[in-house]
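Dropping the structures in below, format is structure tokens.
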Structure 1
């Protein structure tokens, strides 16, 4: 007997008037026994050649072991940027079609850039969970509009609403490796330890990944798992434990020209690149190593040492996860994938930087001053990124970088390991593939179908094609013949082994100023032999095809506005960034940077508190880290303010001690010409101290804000949590209102000029 219960359940048993006249029945649980587990590891800003098994001298023995027992793909492509690649990875669709044209910090007001995935694109986690898998995410997310990543949500774009049973990691595109902004499931939490306790977020991410898997395998061993492990490494900041930093001292002293040639030769020996591959020339802005000053060499090498240390340390964490799977007898039946989301970064500029946020502020590094702090690089007091020269080494043998649609931006390492499913262990696959192919591959290998409708919503077609055939046959390849690329105005298209590509300069015409290049990739791996003049008809046809594909997949309109305009473009009502006045009632959960008041034009902060008196020290408002930010705090019962512009501190302290009782504390920061500012602190209306800030930063820090405590220190006067023992009743931020549209246009023009100078 079968009938539909009022609950909606189709009941297959028998129901009589009493239980003695009835027959119970239970629905069959979704326990897809025998199907492989899936571990998907994503690294960040790791170039084509950075793994040892792809040619580098950086030690990655665990990734190399996966390659030796699995497959390496040499023609794997991404989108050239992190959020878009992750959107493609988890949906199998092109990134413009799912609203992720750029990073999720952006919302341009157009469907191709909303900063979140639409309901019409169910994620890999959605589909696998619906098929009975346990689904877990740890590490970087960066697929939710950052202005939605507050304790107030909304939460429908957070990991737990996009298919994952559990989440532990960080929502932002980067985080400090020693003082991370952490989220557990749907709430922000504090790090479990401090760097002096030996804490590092990569280790924490793997600890939590192991914990998720251990719980499931211990309690429901019949259920397979999907673990998405996305490290912050090797995105800036390049930070690693001291032992790893020491390991790489002097390893790169020969310079980037020698190392690049060495890695190139090793790639040929390994078969990672064809024998006829040419080494692309140095990118514009990269000097030959011999032309650098001694200080430039010292600084560049120490930055590269920190990068290598971080990658080596990350590889060790991958090794810990592998060892754990072996210990619980799950390694052989786990499809283990390791990839990078884009090529090596260009955000370090020509010299490299102590703090990557300098690049976003259009600031060049003073190398001669920087060498005095070499020993800070890689530790908590740096937020460093490598110079262009070392980035191009990481992209050997290719041109350009992350953000660009040339090979250096979109061609990345991909390792697939599965002892129970791969027989040609250690083989290389050279067929063209793209990150949109990963989801279809996993679905086929797990015997799971992409739904036509999910949660009542019709699903857009999956754009990728499965790579499952290539696991057994080197000729197996995706069935499509075209893949288009677009990133921040840069464009490219691949068709049947040919590629047309152009690098766009901000503020110039896409029609008349962009110079299209044409390469026969099947014969020219490194894109060094431009055939545009030889085959003009082919190039013209491919450019026309690009426009067709762009329109088909929702890539239009093209947009080359600088980050300063698009990062804070979310003005939707109800979001924290849609106002000029912010009123907080502490205690309030940690506020991520994109939801903080923008302080680039100055601001006023009023803090109403009940002060206990002597001994009641602590942070009142803490924004950023030791590398950049500001803090309003009480120390020795006096009010202090510190504006930290990349370790250049403007510190002021009140003349009088604070009396006990209810107080009104005011911080005024008035912007002056040339980005200077006048800062004042007042108590109950009386001026206590003032100073001039030499430079207000447009993008202050990627780390957000706390009230009554500090997640990370701004200076060495205190250590986290530096909790204030009094009662903070209210904190009000008031931003200046732009006078008119002319001011907005002039500011936009300044930002555009700064962006063009960084090209």
Structure 2
């Protein structure tokens, strides 16, 4: 044994080959935390000091290679000064990674599984890379608002060329083995069982002098082989394209290109200094802090879901009541992720619509080469369409997805309860109706909870699992387990009107109606909110969701929270609803819709809408984009605060992640509570007070004022 640590061991094999194995103690995966990085330095020194070592094979003792840096240790990046941070990163590169790369023996990385971020950068400092057919590699740092920090922007362009490297790094996507081999990122791809053998063979050939590893290494130490004209054309074209793709809210992809461009004429060490400066600059931005927070939040939600799921048995067979678009979407999602499902409706036409929805989604996958026709047939076979409750005693969980009407839902739920086992879980896919109210019609309310999917089911990751007053832990656990099995992000919330996401969204939409009433152009409002980062403005959102649906939801929320959500005027949506303008579903809403070249609905400003709304609106009024954002975001954020204070959700993280998963809240802003933190709680309260005359939606809570006075925040970072 040359070296033995808690993350790395180095053992001699035959013919002078040392195997450096990453195997982080107490963890299911390898990652570059402070311990691993320090041990790499020590292990490298031990290898350099051994005269017996003729070559080094880098392996993993886990099912993955190295998943990247330990993001939980990133907190210091947001508190250290940029110069201090850059100096620390450069020191790590010079004293640890460079010293391994400069070993006086050949090195080969045997990539058995995922090698991302720092994991791939570890592979890049090796002279050669052998990859399993099952492995994936990539540099995903731009998705966290930063750039690679362990030499990725320096070595990858020198290995696969600047154009390929720019594409890999800016997009941040994982790369399969065949793609990696074609690009030249790895030197060989073999089946998993032959990986170590192939790595050792390559080292032996280097030791025998068949391969000149020093010449191959030298390419990484020198400037890129591009003349001035080639460099200008390559990088300027890339910058223009990437700036357009990423948008102004996400600076990391463009910064990565600029780093590669500036470092192109530099040797390795100067280029690494340039990378460190770029990393440090980005790490100090709110975008990076929020995207890292988003990553951590996603991990927390996943951990919570797994904890719940561990308390129950998996769902081996499910059922959905009500076919149509929503029922068909749920059936598709369940069957395509491995859980057979019965789909019941009262009419054959409903079943036909549900099966058509599932077939359409599957056909698109086949057309894009993401599914084989045989697999499509297998998935469709896993959907058992039926008009009766026969065999419902074989299901573990039922999702009721009939029309959003409490009387109908109560009747259907009571009916199906008599056809399922006593231990089966019954859930309702309702977006607004109280779970406690629906439970009143049931004999076993402890086996009932909400399971709110967002539309379209196959695209939207969030599932709200809603606990009623009598809901048991078993009901929650099995429902969470089913949502996870479907590939969804379940968040457990307590019952209240609108639950979590729709409750928080409701004041936002109410504020929108208020601005339209005051004479602010809804097109200008949409543009301001889209510029803010929302996937679509509120008027367009009304059309996509359905104005009839929005009016119904508004009535439920007004009844639930009359003190701040009731309105003393006729809203623009109510006017459009009465005029049979329901949005995209019938081609007329706030906008009119026509099909584009790809057959998708395209919104067009319809002047007739202004005439229609004139009787319920004040004289035309213009607000700045900043004022529009304040008027809409303050009510949304305050409702998020109330949901946290009232324990509707368990944590600030659950709230922010639900908004990002459920309504596409701008990820770079981190969520509503991160948005308050970024502004400063005291500043947010002051801004809310500025708009106090606009009504109770803008009234800060006493607890929030107390936080402002004490300088507190919702998140530690």
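Read-outs: derived from the displayed coordinates by stated rules, not from any lab. As the structure is a computational prediction, the values presented were derived from the model and not from experiment. Cβ atoms are built from the backbone, for glycine too; each structure is taken alone.
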Which structure, out of 1, 2, was distance in nm of label points 7 Å out along Cα→Cβ at positions 177 and 497 calculated from, if the result is 4.2? 1
Given a computed value of 0.8 for distance in nm of label points 7 Å out along Cα→Cβ at positions 305 and 657, which structure among 1, 2 does it belong to? 2
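Could you figure out which one of 1, 2 the value -15500 for helix-only ellipticity at 222 nm (-39500 (n - 2.57) for each DSSP H run of 4 or more, over all residues; to 500) was computed from? Write out the running numbers ahead of the final one.
Details: 1: -6500; 2: -15500.
Value -15500 for helix-only ellipticity at 222 nm (-39500 (n - 2.57) for each DSSP H run of 4 or more, over all residues; to 500) corresponds to 2 out of 1, 2.
Determine which structure produced the value 16 for relative contact order in percent (Cα under 8 Å, 6 or more apart), calculated from the coordinates; the candidates are 1, 2. If you can, show how the numbers build up before the last one.
Numbers: 1: 16; 2: 9.
Answer for the origin of the read-out: 1.
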Winner on distance in nm of label points 7 Å out along Cα→Cβ at positions 481 and 697 once structures 1, 2 are ranked, highest first: 1
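To test your reading of the models, identify which of 1, 2 gives 65 for volume of the Cα convex hull per residue in Å³, for residues 425-464 alone when calculated.
Numbers: 1: 85; 2: 65.
Considering all the candidates, the number was obtained from 2.
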Upon calculation of log10 I(q)/I(0) by the Debye sum over Cα atoms at q = 0.05, 0.07, 0.10 Å⁻¹ from the atomic coordinates, which of the structures 1, 2 produces -0.30, -0.58, -1.10? 2
